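In structure tokens below, several structures.
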Structure 1
Amino acid sequence: MDDVQKVRIGIIGTGVGLRTLLPGFRAVPAAEVVGLVGSSPERGSAMAEKHGLQAYSSARELCESSTVDLVCVASPNTYHHADVLCALEHGKHVLAEKPLAMTVAEVDQLIKAANQTACLAVVDHQLRFNPYLRAIRSMIQNGELGRVYYIRVHQQGTGFSDLNAAWSWSFDADLGGGVRLAMASHLVDLVRFWVSDRSVHAVSGALDVVVGHRPNASGDATSVRASSFVGAELALGEQLRVQLSATAAAFSGSRFDCEIYGTDGELRFDLVNKLQASLRQTRGKLTPIEVADVFTDERENRVSIFSGSFRYFAPRLVAAVAGDRSATADASSFSDARANQVILDAILASARCGSAVVLDEGYSCNALV
């Protein structure tokens, strides 16, 4: 593909948009990032100049541009619905950061809008394209673990344990901050990707701000109402229990741990040891699982699993926009976003009332005592 045929990309947002999306797309020869929208025209102009991009004054101006094929929505969460809708209404392909919207009703509106266009419309759940996490899915779906009955996924970072962390929209409940939407959305989607055939019967959730006040831009203590910790337990069909947790206020370092237990074996993944298995024929010991086509810096744990995983997703997105929709057949769709939103809403409702939220009657347990 020569320069004339390159997929032209515009990014709304200067956080994840610049940290993850920009370098991911710039590594794809068939792509060119051409435009940027910031939280203000001033910030947008400054960041665009720094990264050699054209600055747009608003999401609408970017979406109206005839020189943009794919719009990446990476604005604060409460703006996702309006920005995605604007892009779709202007005939643009869309990659939306999670959550797709703030409510199920908003997601439904975006599903309707996406169904009225032939454009690509997917959510940036890039973990689906990480080779290690795809290997887990393959082993589950190929039956190598037997019936999977327990999954645990834990993610942590240390940024919010800093009492002097600069105020940002991540601490602002009104802007959709908090790790429930930022991180539990990823974990819920990943589990659904692994076991998409299982119904979610009930959800229990827990949320905690951890640090109750943060200094704002003026240095004044400001109340925090957005979660820095989220925990959830999901009861799925076929006796599957899932425990998810994420904290942005850890102290020991970054982690991303997965454990999957089945009747014929178990899998473990972490950032240091990567993927290991103990199957019936190797019972009693963990054996490394070799996974192909992994970037060296990921094998050596020198890159975030999130920005690292996007590098596998980016070329597929470009190929899909160029016409090969099979390249993103496994991507998280807007319908997936709806299913995720139902679970995220249940986590919030459960955390507020202290009781499980039943989504689907009919769960049964095979043990009597």
Structure 2
Amino acid sequence: MVGRYGSAPGQRHCRGYLPRSAEDVVTAGKLDVPVVLPAGASQDDWEFARTFGLGGSDVAAAAGLNPWKTPFQLWLEKTRRVEAEFDEVATERMYWGHVLEPVLLREWDNRHPEYVLTGGEGVYGNRDHTWMLGNVDGLAWEYSGELAGIVEAKTGGHRAVAEWAEDDVPVHYVCQVQWYMHLLGAPRTFVVALLDTNTYLERIIDRDDELIADLVDAATEFWDHVQRDEPPPADASEITRRALARWPAVPGETVELDPLWHKHLARRHELSEQIKALESERTGIDNRLRAEMGQAEEARLDGEKVATHRAPAKPSRSVDHEAFAVERPDLYALYVTERPAGRRLTYATTTARRDQQ
């Protein structure tokens, strides 16, 4: 053997780690699992393949257990109505996750000489359900050739530390690795994580067939919505609202609502009136407190601080975009980025009293 990090022709890991293939290490370690996209495929091919099924990172969202993506948003993406969208923070987080993944796999490998670590063969599938997909970070093998488990590498900032406390693992990661264990028939997953740049953690998640059955049921129900091109119920989250705002409109198209919407719109108007009354009451309390404080910057009750009334540390600033574009079009084009605005829901009927959202 030449070290613990040999590489085989064609063996590829999408984030840059090139461990040996299973055939090079253990001749009995071939998985009897179909590969729908081989290792070495381009990132574009990998992203395209994901639109035809649910991968491990999709399952928690399909089951309503992902804090950053709802089933409705996932449906919009899988039916290609909108593209997956990430803000700068999420993009940066994913980039460093990719960069640090081979470092974590290498560290896990060094700490566990009892196993042989290899990369996966690509995107795995399921013979009976071709929409079930999975792309693992690594595979841990016994020297006998038996699959010991899957290896998954995760990263997170300081806010993620609490989610991993007391041997916990964030629920969306648990869903992800249970999905992989279902596809590959693995008995466990070794999770290695680096949090807040210097907190190294390891967790072992055993296969849970009851949880897998629940995830398969939820994923099957969700994928049925995709195949029928019918959306799942829209939830009340801000995530779903933003996703629906990005759903492109067909100019001039009109939809006739079910008569049941008379009830829904009346209820919305009732809620709007209640909200206005409550907001007015709250504003009255705020103003009475401001008046009570007078020139004071801080208010205390029973010796404890309850409120402050201070000017912002920095003055507010605004830019006259129209004047800027006319007077300095060169700088405007250089520094101002314009994106299509999301659609805005505007109520125009008497029942809704022109409420806007």
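Values quoted throughout were computed directly from the atomic coordinates according to the rules given, and no laboratory measurement underlies them. Everything numeric here is computed off the predicted structure, so don't read it as measured data. Cβ atoms are built from the backbone, for glycine too; each structure is taken alone.
When Kirkwood radius over Cα pairs in Å is computed across structures 1, 2, the figure 24.8 traces back to 2. A value of 4.7 for distance in nm of label points 7 Å out along Cα→Cβ at positions 38 and 158, calculated from one of 1, 2, originates in structure 2. Assign the value 16, calculated as relative contact order in percent (Cα under 8 Å, 6 or more apart), to the correct structure from 1, 2. Going label by label, the one that fits is 2.
When log10 I(q)/I(0) by the Debye sum over Cα atoms at q = 0.13, 0.18, 0.20, 0.24 Å⁻¹, for residues 262-301 alone is computed for each of 1, 2, the one that comes out at -0.30, -0.53, -0.62, -0.79 is 1. If helix-only ellipticity at 222 nm (-39500 (n - 2.57) for each DSSP H run of 4 or more, over all residues; to 500) computes to -12500, which of 1, 2 did it come from? For helix-only ellipticity at 222 nm (-39500 (n - 2.57) for each DSSP H run of 4 or more, over all residues; to 500), the value -12500 is produced by structure 2.
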